[in-house]
Each structure stands twice: as structure tokens, then as C-alpha cells.
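Before anything else, here is the set of structures, which you'll find just below.
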Structure 1
Amino acid sequence: MSGNLFSVTNVSASGMSAERLRMEIVANNIANANSTRTPEGGPFRRLAPVFAANGARSFASMLDPNELKGVKVIGVEADTSDFPVVHIPGHPDADADGMVRMPNVQLPNEMVDLISASRSYEANLRAISLYKDMVEQTLALLRSR
């Protein structure tokens, strides 16, 4: 590493931060899974975070341990897939034929994203914990000399 004792923890911390945001976005998608009217007009459109390697300029630099800087969120984008149309006569947002445009949120996909984000968060937390244990063991060995 480039002499920074905490660069390993910084990489994992950036991953934890990114996955926390991903979980928040998924929770927002789930909360709005039935929102047929938004301030912008129309049904809620599913959102997804966009991640990028922090500081990496090329694939080769991502493999260089001196270039490890973690991940960053570069934006949140709306899913442009079509809205499903459901026949719900009497719904306030139904057209003349009783058809309602629903949000493009699919709950099973959101749950998979939520589980994936949770597991990634846990893996980053575990990496920090293992690194901390290694440092503590190294210090204990140095003290016993």
C-alpha cells in the first residue's frame, strides 16, 4: 500500500456507504411501488444508483494495490422501462377505459437488490473487522518481542 495504514478500511468504508445508499433507494422504490401519481406527473419511476471505481483511470489501475480507493456513487438514475398498465376501473388515475399506468417497480427484483446490498455491506464490514484483528495481532506480536 502507499503507506496509508487505513487505506484498506477506507476502501471497505466506501463500499459500505455505497451499499447503504443502495438500500435506501431500494426502500424508497418499495415504498412507492403503488404510487400512481407523483409531483412530476405520472406514476413513480424506479430509481437505481450508479457506482464507479473511485480514482481508477483504467482497468490496470484497478488491479494496482497502490491505486485502491474504493467505490463512489456517481448518480441515481431513473429506470426507463415501460410502466405496466392494469385494468382498475374507478381508480382516480384510470383513463376512460379503466386502465391505470402503475410504477415500474417489481417487488421481487427490489428484494433481490436489497438482499444483495445487505450482503455486500456485511462483507465490507467483515473485511474491516478482519483487518482490525490482523493489526491487533501484529501489535501484540511486536509488544511481546
Structure 2
Amino acid sequence: MTVENYDIQRILRKLPHRYPFLLVDRVLELEKGVRIKALKNVTMNEPFFVGHFPVRPVMPGVLMLEALAQAAALLSFESADIEPGADTVVYFAGIDNARFKQPVVPGDQLILEAALDRAKAGIYRYKARGLVGDKVVVEADLMCTMRKVDPNA
């Protein structure tokens, strides 16, 4: 799929997340049903850096995993040809083999990669990793599920 127009506006139409919890800035590559490569620009303005850690700011590992899951959710929606509305969300169902290999700090560009391992009955399994430059900084096996929810509940 061509991704030249897969900018923040398209991401906002696909994901329910908003600032400060939207952690994908741009989609760089996407093959439906196969893989996604996206970008998170990590800036000093991120609200979590105020407390994590004031002297040596480091992106929390759980937020790196969340960024990978958001990229995987974009791949899920595109692969299923779904234009999600306020009633469609992708939830974490499991995280296995998570490893944090290097800190992610302000000024880094975190490249988010997720490859679809399996999709069955609304459950999606991904091999995911995050890179800064050519170094893997985080990797994990993610399991997510797509669900309809009541947006008014």
C-alpha cells in the first residue's frame, strides 16, 4: 500500500488515542496482512519526561510497548479493511518475550515495526520491535483483539 498520505490526520481517523497518549506520528511502510513500519518522534515535550526521570529523561518501557501496539492496531484495521468508528477498538490481550535493550531518550526517532504472525477470530499476534537508528531498543510478541464497544457507555 502506498503510504505517502499516511500522515497524522489519517492516523487520527484510525486510532482513538489522542494527546498525550497517541504514540504514532507517521506510517512509513505498510503491507496489508503482513507488516507495518511507523515513526514516533520522541521529544523533550513528552509529559512523561517530567517524572521519568527528571535528571535523565527515559521513555518508559510500557509506552514503547504501547507505541508498538498502536502501530499494530493500524495494521489490523488496514488488513481487515475496517474504517473504525468510535465503537471499534483494539485491546492488548497479551505481551510475551518483552525485552528492553537500550534507553529511548528525547531527540530519538523510534521506528516501530510489527509483523503479523497470525490472525484468527479477531485475535491478532504480532512480532514487534522498536529501533533507534539501526539498534533494536525494544522487542516483544504482542497479542491484540479487535472489539466493538458502546461509545456512550
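Throughout, read-outs are computed from the coordinates displayed, never taken from laboratory work. Note that this is a predicted model, so its numbers are computed, not measured. Cβ atoms are built from the backbone, for glycine too; each structure is taken alone.
If you work out mean count of other Cβ atoms within 10 Å over residues 17-24 for 1, 2, which one comes out largest?
For this comparison of mean count of other Cβ atoms within 10 Å over residues 17-24, the top structure is 1.
For relative contact order in percent (Cα under 8 Å, 6 or more apart), which of 1, 2 scores largest?
Working: 1: 31; 2: 25.
That would be structure 1.
If helix-only ellipticity at 222 nm (-39500 (n - 2.57) for each DSSP H run of 4 or more, over all residues; to 500) is calculated from each of 1, 2, which structure is the one that comes out at -5500?
Working through the options, I get structure 2.
Please state which of the structures 1, 2 yields 128 when volume of the Cα convex hull per residue in Å³ is computed from it.
Values: 1: 128; 2: 117.
For volume of the Cα convex hull per residue in Å³, the value 128 is produced by structure 1.
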